[in-house]
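Every read-out reported here was derived from the displayed coordinates using simple, explicitly stated rules and does not represent laboratory data. Remember, predicted model here, so these are calculated numbers, not experimental data. Cβ atoms are built from the backbone, for glycine too; each structure is taken alone.
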Structure P
Amino acid sequence: MIMNKNILYILPFAILAACKGGDKDKEEEMAFSPMEEVIVEVDTMTLHKQIFNKQLLCNGKLQAIQKADLICPNQGTILESIYVKNGQHVAKGTILAVADSKERTAAYEKAQHDMERAKVELQDKLIGLGYDGNTENVPAEVLKRAEITSGYYSSKYNLQASAKALADCKLIAPFSGRIADLEARQYQQGGRFCTLIDDTSFDIVFKVLEAELSFVQLGQKVKVSPFVNENEEFTGQVTEINPKIDDKGLVTIKARMSNQAGKLIDGMNVRVIVESVVPDMFVVPKEAVVERDGYHVIFIYNKDTRRSVWTYVDIMYSNLKSFAITGCERKESEIHENEVVITSGNQNLADDTEVRASRERG
């Protein structure tokens, strides 16, 4: 039996049309089916009035309280011995280096000999004046004249000067500290020797703007963290406020701190936080506040409806981790004690979004 060619030609198009019709029905069915709403999981906290630690953040530098550039002993002569190296801690009175002392030793021995001869000359003078040579029984004016004419006075001075010159061949630490910038070398002529740094305590030198000066007071506590490790924190106290504003509108402040851990170094760059206490503030973590249309916004969690409530706020103060907030004056909004604030998952939230509170922050 022979099939009509027209029927064979029409059949594929009929099948194709039937398939397209099925796809269209599926699309219409999907379009009219309700979209499932995604419920966002969030963390929350309850608002309470509390103390807010207002912070002023500055950059500073450490300065050792005691620091001295030491010159080689008997400057210009050869150094015979050097007993220290960079980084070494020395106690007050420690001999750091010794210079060639041959000439000064000889001068000291000669001064001793001259002194002995001058003593004999003085006794002869006193005996000639009718005294027994015991200086305790000689009037002061007579004794002084006899010391000068006998050469005793000049010999005594020369002996003291030569003893000092010989002692100057030794470089002695004037205070306890650490050796730095050691430049001198053994068997070379001495000039500058080293820097001695007392690193038990430091001054933190930092600057604040003129407008921020009222925030800083003598005796105020500061927190200090080295740039190399901001997780380490030390405590200092403001000791000086320079009563002068420089050409950049800045005021120089000094605070003092101890180096009990021994981790701080002279010249180290540090971050300085000056804190003062503001009572009765609503405090939230910084991540609880987002920006919308140029305003600061938090989301209040409504426990009854389990939905977010868009709320405008003003930021009164800030520190590294928190904001102190109030209701927004321009939007005439308010926030209240015991309201629950969403602290996470709020970047893409909108007003009246269903949320699930999974954890409450303390």
Structure Q
Amino acid sequence: MRCVPVRPHRNIAVFIPHMGCPHRCVFCDQHSISGSGGFDESRVPEQIETALQTIPTGTDVEIAYFGGSFTGIDRGLMLRLLELAAGYVRAGRVSGIRLSTRPDLIDSEVLGILRQYPVRAVELGLQSMDDRVLEASRRGHTAAQGEDACRAVTGAGFALVGQMMIGLPCSTPESERRTAERICRLGACAARIYPTVVFRGTPLAGMMRSGVYRPLTTGEAVWRSADVLEILKAHGVACLRIGLCASESLTSPEEALAGANHPALGELVWGELYYRRLRAMLGEDELLGQKIELILPAREISKWVGQRRRNLDRLRLESGTEVRRVAGDWNASEPRAIPWKAY
């Protein structure tokens, strides 16, 4: 089942904060993450209608139930929300439904219900495939349960999106890379990468204050996320997001105490990945340390160049290679370098 449509895609995100979840993970402050302090079912149609007015014609649109563990909420509410979204699909106003949930809230009964509605994608909050990390994070499920849920979702015909976190307690770059590999090999067609942010009032905040947990710096989060992103790309798995959605509550020190909460984190991670590719391309090339011109795939120039041209500055500082001109080639899939010539 296709996960990423050919047409431009938009989700209409309906957040169901902290509903349906039987556990409180050490990192979780769902109020901050969703930007919502409660849930008013009566306002959902208005929210969907408002969002539809902003979406261009021809866009592939899904109503996405995010924030909580959708398959664990009150069954009557879950069915009403599915039926509401299904009405928009039947009317041709949206293409389908997606939802996020926990792996231990997926079973044959739940999947049977979802198959009665136009649900296209199920996003599983796996976070890690390392039992030591899951236990330290108080996730309340095992890696084996995560694997079983992935197989069940794909076996039922739904597109699988794996959500994972970077920098959890007891997590290492190696365990994160293994998690990414497992997500890919279990049939995910897309993934989301969430470097850990420490929110006020969470158990993780207490762990940080006591010295039990050390949050990642932005730099650490960038290179560890780039490692994971590299694995996703190698397996042809789309990365839908890196980092939490930007909002006032997330960037405010009143909510986010520490961790990788940079407003352009995704851009930094993509830039790191493409810098590695740039260095690999030059390798021991005779142009290393010289003045060069870069011919880049036109659609990816910003990724190759990096935020505020940081990749080009870094290339000069680390190798002495000075990029004097950047040109885009719409037919190119890989970059190439040529000697700089003053015209």
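Assign the value -11000, calculated as helix-only ellipticity at 222 nm (-39500 (n - 2.57) for each DSSP H run of 4 or more, over all residues; to 500), to the correct structure from P, Q.
Considering all the candidates, the number was obtained from Q.
Starting from the value 13: which structure in P, Q was relative contact order in percent (Cα under 8 Å, 6 or more apart) calculated from?
The correct label is Q.
Going by distance in nm of label points 7 Å out along Cα→Cβ at positions 79 and 327, which of structures P, Q comes out largest?
The maximum falls on structure P.
From P, Q, which structure was Cα Rg over 2.2 N^0.38 Å = 2.09 calculated on?
Computed on structure P.
One of P, Q was used to compute mean count of other Cβ atoms within 10 Å over residues 223-230, and the result was 14.4. Which label is that?
P
When FRET efficiency 1/(1 + (r/R0)^6) of positions 47 and 175 (r between Cβ atoms, R0 = 35 Å, to 0.05) is computed for each of P, Q, which one produces 0.40?
Q
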